[in-house]
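Structures given as structure tokens follow.
Rule-based calculations on the coordinates, nothing more; no lab input. Keep in mind the model is a prediction, meaning the values are calculated, not measured.
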Structure I
Amino acid sequence: MGRITDLNVTGLNPSKHAALLGDAHEMIVAGILTRLGFEVGLITAKGGPYDLWVIGYKEPGGEIKPLRVQIKTVSQKGNVKFIGGLRGGINRHYIRPSPKEYKYSEKDHDLIIGVDTNTLDLYLIPTRFIKKWGKSRSTGKLQPLKNNWDILLNWNDNFLNRLEEQLSP
């Protein structure tokens, strides 16, 4: 009997599967957030700065705050990467450092959601937190953000500042 977290049972080329996994995670996140009662929209045109939007709240049931969300697959090493511009998939070209690489910022994103492939846990990472961090962060250091729906229910400076203080340096 299969598990919901089984991967690539059809034996696709690993590079092609990696690209499809990113698309699948966007839909999984949209489904989970919708199931929780949040209003969510998938971005159908690829190549834009974010993958979906979700309506957050400044306080539970209060003023709404539309959030631009980037979905990232947690790496096999257990890291969430905060960079874009690196193309996955079958046509991948490895040029290091990539001339197109950039770190996510509040200019284009409000929230990064890391999806753990093995558990389907979600790490809700306000983009404002990553300014002081490197290009990635271990999920071990992101535990206060794991499946923390209060982030979407309390998208305000007081709550986010207190939450950021809980994160290890």
Structure II
Amino acid sequence: MTPSRISERRRHSAWTGWRLTLVIAGFLVFVAVVFAVFVRSADADYRGEERSAIARAKQEAGLTEIEGASKHVWEESVWVVRGKDAAATEWFVWLREDGSVKEKAEDGLDEAAAAARFQADHPGKKIVRQLPGWFAGQPAWEIRYIDDPASKRQAILFYSFKDGSQLKTYSLIG
């Protein structure tokens, strides 16, 4: 008995191994492209603000080489740009809505000195994040640290950029 044409077609599926692999690969490429576009669009506003802050720091503070820029949000949103001028002097520039504040890095507490000061004041505590910012109307260093390792409770401490004095500590609940 010979099989009919219909049963012969049923045995040979159109979804052969290479076709199925091609469809799956195409779908994975599509998902990767959609994810990349989503990440770029989600990050676009922040990157645009960062570029504007760097351009403003170059214009207002005379920086020629930028080492980094970070946004600090506490009492107000402030962009902090670190860079060098034409004479290779290192500066911190705090860009606020009502103007900018420019300080020589050597005249204030640098990142390593702020961390050392913190370790001297709080031995054994682990720093989670450290960044320059604006607190109590002045340039400051914000240090977020693990206050209680058992409960993973964290705290935020502010040091004055100019003299290294402790400004305030906030204990976070959680």
Structure III
Amino acid sequence: MRCVAILGIVLLASAGVSAAERGAAAGSGSALQLDALSKLDVGDVAGHELVQSVGEDELKTPDRIGGVSFEGAKAKVFRQSDLVDGAGMIRGYATWAAPTGEKLFVIFGYTVPPFPAGKDSVPFEGTFEWAGGTGSLQKIAGKGTIEGEISRRGEARYRWAGSYEQATQ
């Protein structure tokens, strides 16, 4: 009798634990449009500027994320940059909109190295985090890496790869 009671308690406790689905995805993207909202020339050192911008990226993502396809999806992107002569940190937030209407929220940051003399673009690398979404992506979380090339004008092409976990209850 005691064994049955303990087994019942264990089964009830495990029913309250939510299951999770895990996965991985990779893809690429490119900035389609980038509009500076505000720009501040700091003045402490030559070429130091703070920039806030919004834009739209296009995703090429053959892998599904939480069962949702983002192939050809558009992303609204907000970026904050702290740059000296084009080099420095860029951080931001993006909303990926799947063709089905579901959205995935992304927080990212990357470092842009100094531009060599005569070069119009440089490679960059950083990280991102998936921080939930809408619809079936509401309980998704994950992280990954991003790398690509960025021009002096802010035009970027990038590749990303990450893993996620999605609560199913």
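Which one of I, II, III has Rg and Dmax of the Cα atoms in Å, for residues 74-129 alone, as calculated from the coordinates, equal to 14.1, 41?
II
Work out which structure the value 15 belongs to, where percent of Cα pairs over 30 Å apart was derived from one of I, II, III. Among I, II, III, the structure yielding 15 for percent of Cα pairs over 30 Å apart is I.
Using the calculated result 32, 18, 14 for semi-axes √(5λ) of the Cα gyration tensor in Å, for residues 26-121 alone, pick out the matching structure from I, II, III. Clearly, the read-out refers to II. helix-only ellipticity at 222 nm (-39500 (n - 2.57) for each DSSP H run of 4 or more, over all residues; to 500) was computed and gave -6500; which structure, I, II, III, did it come from? It was calculated from structure I.
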